[in-house]
Structure I
């Protein structure tokens with residue numbers, strides 16, 4: 001696959017590309033979840049991060065379980081039938097459309113990603129029926145996504161839409177305040193009654209977990225992924241300004257309406273990723 005000059009020069013938030021010498025977050029996530037679209041460099045990078053946070057794979061597992069629960073809530077309880085999944089990653093079991101279409105088979109989903117591996121291998125799998133679409137785009141440039149022909153035409157912008165930013169915003173490189181601005185642009189465009197779901201690396205602000213997260217961020221920054229930014233609870237709330245939080249608010253992913261009681265204490269990785277679902281009035 002040839003990566004365009006536009007992608008190569010798009011700046012700090014540009015995708016790594018289909019490069020077997022550099023790790024890709026999409027391929028690493030695929031590896032953890034049991035996929036097949038990854039290289040040795042992705043496995044090596046995960047092992048390097050595991051030296052800092054031995055339970056790092058649980059970040060991916062916890063995030064996937066949260067995504068599935070959120071999709072069930074949005075489809076079953078909130079009655080949402082349209083979804084814009086920003087940063088979908090490589091397809092795995094229980095993708096958004098598979099979960100929500102079991103509840104309402106006519107639900108529509110648009111997936112967005114700019115990782116070349118996802119573009120190359122994900123499109124056909126994510127567009128498995130006429131109710132799903134995939135577009136290649138930079139989710140950190142809201143106007144380009146919101147004005148995309150597929151997004152405008154496939155979704156009905158006079159009816160509620162669920163906007164999904166699951167484990168994506170912490171990968172933004174640059175101005176720490178830009179993700180909040182990005183979210184405001186998306187939220188302003190959403191119809192009343194829409195929902196926003198996000199998950200994000202969490203910095204508890206003090207104590208041992210704060211130190212663990214600081215070491216984890218440093219390790220990511222030293223690798224080929226470019227870095228990641230954890231946020232405190234108040235900073236995560238700022239990403240949802242103007243929205244009504246659904247109970248229980250901003251919490252650790254494992255505590256967002258779990259399917260049953262936890263029988264073991266949460267490990268450091270599970271304690272360092274949080275999320276929330278919110279509704280636009």
Structure II
């Protein structure tokens with residue numbers, strides 16, 4: 001198996017995609033691991049030897065959300081591919097799962113396939129194009145069957161406006177099974193106006209919603225990721241705070257009255273009012 005540092009690899013070390021330059025770098029701190037960099041922004045981390053090893057804070061938090069689902073194979077839909085970190089995690093933790101990924105950049109997936117091959121035998125299908133447009137054209141038979149729908153769509157370092165609205169989340173919710181969860185990677189800075197608007201919008205679509213982030217981000221002290229979880233089924237809120245607080249990168253779970261206080265009257269986002277997420281400072285990505 002050729003690696004990004006192997007002279008036998010036919011794949012280029014860097015390619016140009018719509019979001020900028022993309023490359024895969026070896027992780028000098030973790031042998032067998034690699035980081036996908038897009039336009040200077042770390043997008044994905046993959047441990048080929050242990051796909052359950054999740055490094056990025058927000059990815060670990062999505063991983064914990066996935067673990068709340070009942071044991072066994074699941075049907076998963078990932079909007080945004082990157083280096084396929086989460087599909088690899090699902091396959092490792094739940095062999096036999098059926099997964100589909102929607103990714104805008106086919107050249108990016110070609111690079112990932114060549115340098116970071118998918119697990120052998122994994123049922124991971126990749127569709128190419130705009131996440132919302134392709135999702136809305138998925139086969140009707142998939143509606144009502146998806147146990148996990150991950151929204152992790154970025155154009156460079158910002159979340160595009162059209163995947164943040166009430167209309168988008170309503171369309172996404174139609175694919176969920178009765179036990180299914182929708183997990184959104186949101187990003188925001190001081191004031192959290194964007195993240196609060198996303199929470200308000202999800203709370204309009206789903207009866208059960210929770211937000212997960214480190215306390216500093218929730219208090220608006222620094223730019224960071226806020227993972228939002230929505231479901232028509234009750235979330236295991238008795239268990240979730242313990243799991244997230246015990247993580248080496250601890251986080252707080254906000255739900256119920258705390259979530260309503262977090263939303264603080266933020267307006268529901270619609271197609272007419274949606275804006276991209278804020279641009280982070282380049283210093284956010286300056287360290288490991």
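Each reported figure results from applying straightforward, stated rules to the coordinates on display, with no laboratory input. In this text the structure is predicted, and so the values were computed from the model without any measurement. Cβ atoms are built from the backbone, for glycine too; each structure is taken alone.
In this comparison of I, II, the computed figure 19 for relative contact order in percent (Cα under 8 Å, 6 or more apart) is attributed to I. Computed over structures I, II, distance in nm of label points 7 Å out along Cα→Cβ at positions 137 and 169 reaches its largest value in II. Of the structures labelled I, II, which one yields 0.95 when FRET efficiency 1/(1 + (r/R0)^6) of positions 57 and 81 (r between Cβ atoms, R0 = 35 Å, to 0.05) is computed from its coordinates? Of the structures listed, the value fits II.
Figure out for me which of the structures I, II the number -10500 belongs to, where helix-only ellipticity at 222 nm (-39500 (n - 2.57) for each DSSP H run of 4 or more, over all residues; to 500) was derived from the coordinates. This figure was derived from I.
Looking across I, II, the calculation of mean count of other Cβ atoms within 10 Å over residues 41-48 that yields 20.6 traces back to II.
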